[in-house]
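K.L.:
As structure tokens, here come the structures.
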Structure P
Amino acid sequence: MMEKTDIRSLTYEELSEELGGMGLERYRAEQIFRWLHEKAAASFDEMTNLPRTLRQSLAERYEVVTLKAVDMRASALDGTRKYLFALADGNVIESVLMRYKFGNSVCISSQVGCRMGCRFCASTLDGLARDLRASEMLDQIYRIGRDIGERISHVVVMGSGEPLDNYDNLLRFLRMASDERGMNISQRNITVSTCGLVPQMRRLAGERLQITLALSLHASDDETRRELMPIAKRYPLGEVLDACRNYYEKTGRRMTFEYSLVRGINDTEKHADALARLLRDQHGHVNLIPVNPIRERDFARSDRKHIEAFKNCLEKRGINVTIRREMGSDIDGACGQLRRSYIREKEG
């Protein structure tokens, strides 16, 4: 039996070429692309303005990748929703809907698990199972949009996985998510997080995209960063920050520096002072994150007093800084937590 092509992962240009090879008129490509990406169709049967024979022919050649929600938890505090989606191969991934005054934002996963080993993150505890295809990244947004019946205006690629470790699928996803024939999400409303894969950061800077790049920094010196993030053994801070400067120079987009505050490890005034010195010639802002404790690690979050003191210290030294608002803390809101509890329950 012929293996079917993943039609939702095809760019508009690739789809046009494929359909042209089937002898179809050019306008069919836009029709089908809009069904897949603007209307988030889950099957060819939904494409009601296509002849039935064409729908059958497409179903024989192509698969429409669609995720299945196996769990959804809604926060009673702020309307955040955490989704657990099953993939066709039985793996599960998480996505989060966050409601803000400026619109609906979805945080998506880019891999099943992660191999980066950051010590405060639950996503990495079981290692990397596999990369997600562009269709599987896109459909997280489509399923959530359909579920709530509202437009998704912002996307954060900051769930499970290291996005730049799945570079080609990520790039395809970014171009398709912002395609005006699909969801038409402004690239300026898309943020991609990385733990600091320097070659891929430099490559991304040359892609001429207008997305925001967020660096998971979490320390102001190499020794502490190596303790928290194994990737720092390969790419020291000097190299990573050079890549950040390069990203700003090539794209004109200001960086975001993510900094998870871990009590007693990176949250003192001395650490804040060192961080301010480190970032003084960078174009960007610091996003302080009270770390989410996970049962497999003994890290504790900083208390409110330390967080405010850290923020004030940075501001006094001219650094633009915000404290990330906690979302969904009552529903296993942090990366990887819901997936791990689901796997544990399944394994009994």
Structure Q
Amino acid sequence: MPANRGEAIVFFEVEKYERDYAAQALKGQTLAFFPEILDKRSVNKARHARVVSVFIHSQLTADVLAEMPALEMIATRSTGYDHVDIDTCNRRGIVVSNVPYYGENTVAEHTFGLILSLSRNIHKAYVRTVAGNFSLEGLQGFDLKDKTLGVVGAGSIGLHVIRIAKGFGMNVLAYDMKPNRLVAEVLGFQYVPLEDLLRRSDIITLHAPYSAQTHHLINRERLSTLKKGALLINTARGALVDTDALIWALDEGIVGGAGLDVIEGEELIKEERALLAAPAAEEKLRMLLRQHVLLRRENVVITPHIAFHSKEALQRIVEISVANIGGFLVGQPQNVVNSPKPRPAVA
């Protein structure tokens, strides 16, 4: 690492193991660590930062970025970076790095945990037995063998899901904007248009990135084309699914069950105390109520955004994030996700 030049590197949403690793790997740098998210309320703690590192709950909007005039680099400890205003970073020449690969197998394994919880009624059976009810009524599941899994987004995580599915003896359809025919041949799956995938699949699992183009990718119109009783799994981003449309599809029996590690507006559950002070509070309250409707359903399994949350994956995240910072400090940025405007040379 280069000698410390006095510029601060500030970590937010940080836990002890991350702090310990970063302090050792970035020895000689000026470091600061804070457990809270980076937002308008906490940005004063990074006002002089050259580098900030955040997780997904921090919202680096144009207003927040404006309060950090010395900022040159953002190291998000996540694959997704929709919580960072990329356009503002590009204009200001701020490098944004992510962690492109850390838990493909981790998220894929959790995906199948949700699938099995629904296909074999594991969650429903557990709730019953805890209450002292050992009846088998309504607990009949179904085999995954010979069922069709539809994978929306056949990137690194989606391909791990496909490998696991083939181990269960499933047929696999995939939809992706950049199909790789060689990989499909090797793994034994078929690329199809999204509409075909939705119509033919017994289970649909989402692994697409979130963007303006994929907002509410799964909406009422598309849900209406599903096989009756199909399962929907989402371990990607909550806003890929229109929550109102999903509730409608569950009510109509079109969707037989949903396994959700992410949910539209999920940040409201984490920050309910700030809800009433937030802009458009009425709409946010409605969103929160819709989430609670889903939580009460026997055929919906919700986990609190933990698909990535294994010991091994978390260690890979901090290692890659710190390596991203180290590379930037020596003039060799890596895992850059934006196109920052060149900064003027320092005399």
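Readers should treat all values here as calculations from the given coordinates under stated rules, not as data from a laboratory. From a predicted model like this one, the values you see are computed outputs, not experimental measurements. Cβ atoms are built from the backbone, for glycine too; each structure is taken alone.
K.L.:
For FRET efficiency 1/(1 + (r/R0)^6) of positions 259 and 315 (r between Cβ atoms, R0 = 30 Å, to 0.05), find whichever of P, Q sits highest and give me its label. Please report the intermediate quantities before stating the final value.
P.N.:
Values: P: 1.00; Q: 0.70.
Checked P, Q; max of FRET efficiency 1/(1 + (r/R0)^6) of positions 259 and 315 (r between Cβ atoms, R0 = 30 Å, to 0.05) sits with P.
K.L.:
Comparing P, Q, where is mean count of other Cβ atoms within 10 Å over residues 203-210 highest? Spell out each step's value before the answer.
P.N.:
Numbers: P: 15.2; Q: 24.0.
Largest value of mean count of other Cβ atoms within 10 Å over residues 203-210: Q.
K.L.:
FRET efficiency 1/(1 + (r/R0)^6) of positions 35 and 91 (r between Cβ atoms, R0 = 30 Å, to 0.05) was computed and gave 0.70; which structure, P, Q, did it come from? Let's see the in-between values first.
P.N.:
Working: P: 0.70; Q: 0.50.
Considering all the candidates, the number was obtained from P.
K.L.:
Further question on the same structure: Going by percent of Cα pairs over 33 Å apart, which of structures P, Q comes out largest? Could the numbers behind the result be given before it?
P.N.:
On the way: P: 30; Q: 35.
Looking at the calculated values, the largest one is Q.
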